[in-house]
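Peer 1: Please find the structures below.
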Structure 1
Amino acid sequence: MTGTDYWEVEAKVRVKDPGPVEERLRRIGAKYLGSVVEEDIYFNYRDRGCGDLAASDEALRVRIVDGECELTYKGPRASQTLKSRLEISVKVSSCDAMMELLKHIGFTPSVRVVKQRKTYQLGDVRVSIDHVEGLGVFVEIEALGGRAEAERRVVETAKLLGLEPPFITDSYLEMLLGGGK
């Protein structure tokens, strides 16, 4: 999917012990995809006169996992109960070159988020158990696609896992910057 029909919808819940959620995932047949360390480097405009991505509720991120690099733009949120937003990602062959390119066109790294992520696949929904440096442990349920359908799949999966609203709608970036719930 491309354009405005490509949404990332997620529900996030802080947990003290992810064990019961992982047990439910195994019991309902979720496939364990593995564990990785993700390093996310967020960028903002160097010259604030160009605007502030955080102020417009947007994000520009470089994610590094096992030496692989991905550049992601996240648009403003479209929901107050779930985190629903346009997301466009591209794989990048050289992370160093991408970081240099961003710096040369006026972006500067602002915040680094590091997490140990265990990922499960349940149909077309991903469930992650995230141990985020400086924040704690979270369960994140994510679906991609058309907004309404993705929101429905996320809420249904949360119920299957025994997770109830209200969901955290702040990103890990916002939580680290002090806006988190």
Structure 2
Amino acid sequence: MKTSSIALIGLPCSGKSTLGQLLARQFSLPFVDTDSVIEQQTGKKISELFLEMGEPYFRELEAKLLGELMLATEAKVIATGGGLPIYKNNMGTLLQFSRVIYLDIAREPWLFRMKKQSQKKDRPLLSSSSTTSPEDFYDKIGKEREAIYLRAQIRLPILSEETEEESLMRIMDLLA
């Protein structure tokens, strides 16, 4: 595979950060988690930014960071926040400057991961939205975002019975 940036998109808990780190190691590329960078830059957790400054402010930070990442010439692996591709023309920017992989996780494995990780409080749209349950969140947000996510060059269905390493190998095959 020609070395270029790779961006992973998908719902929260779809495996973007985990698989992104594995991919970065595989290709000896830097790994960037957009949520982590924003937290480092602002000194606040994403949930605090949503609460204190609102979602539009956070989405502006994401778009600015994405622009900076895409203008840098160094190839990298990027794990985006789940909503990053949805706002502004962020998906267009990702597609222009990187190979985009949509980690398409089905409802049941996603619910299992959400319950296992118990991170509802760290997921601002899940904790503050009018959807009251993870099931409602998946149904509503997943449906809203799917058309944008499906613009990715590569779609990887996430299989619940598969290890992270097996998912990585499938990504490697798709990138070859």
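Peer 1: Rank structures 1, 2 by distance in nm of label points 7 Å out along Cα→Cβ at positions 40 and 144 and report only the one at the top, that is, the highest.
Peer 2: Structure 2 comes out on top.
Peer 1: Still on this model: If we compute mean count of other Cβ atoms within 10 Å over residues 8-15 for structures 1, 2, which one ends up with the highest value?
Peer 2: With respect to mean count of other Cβ atoms within 10 Å over residues 8-15, the highest-scoring structure among 1, 2 is 2.
Peer 1: Match the computed value 0.7 of distance in nm of label points 7 Å out along Cα→Cβ at positions 16 and 80 to one of the structures 1, 2, and report its label.
Peer 2: Comparing all candidates, it corresponds to 2.
Peer 1: Have a look at 1, 2 and say which one yields -17000 for helix-only ellipticity at 222 nm (-39500 (n - 2.57) for each DSSP H run of 4 or more, over all residues; to 500), as calculated.
Peer 2: Source structure for this number: 2.
Peer 1: Could you figure out which one of 1, 2 the value 2.6 for distance in nm of label points 7 Å out along Cα→Cβ at positions 32 and 56 was computed from?
Peer 2: 2
Peer 1: Among 1, 2, considering only Cα Rg over 2.2 N^0.38 Å, for residues 72-151 alone, which has the greatest calculated value?
Peer 2: Numbers: 1: 1.32; 2: 1.21.
Largest one: structure 1.
Peer 1: As an exercise: distance in nm of label points 7 Å out along Cα→Cβ at positions 88 and 112, calculated from one structure in 1, 2, equals 3.7. Which structure is it?
Peer 2: 2
Peer 1: Which of 1, 2 yields 43, 36, 27 for Cα extents along the principal axes in Å, as computed? Write out the running numbers ahead of the final one.
Peer 2: On the way: 1: 50, 33, 31; 2: 43, 36, 27.
For Cα extents along the principal axes in Å, the value 43, 36, 27 is produced by structure 2.
Rule-based calculations on the coordinates, nothing more; no lab input. Not measured: the values here are computed from a predicted model. Cβ atoms are built from the backbone, for glycine too; each structure is taken alone.
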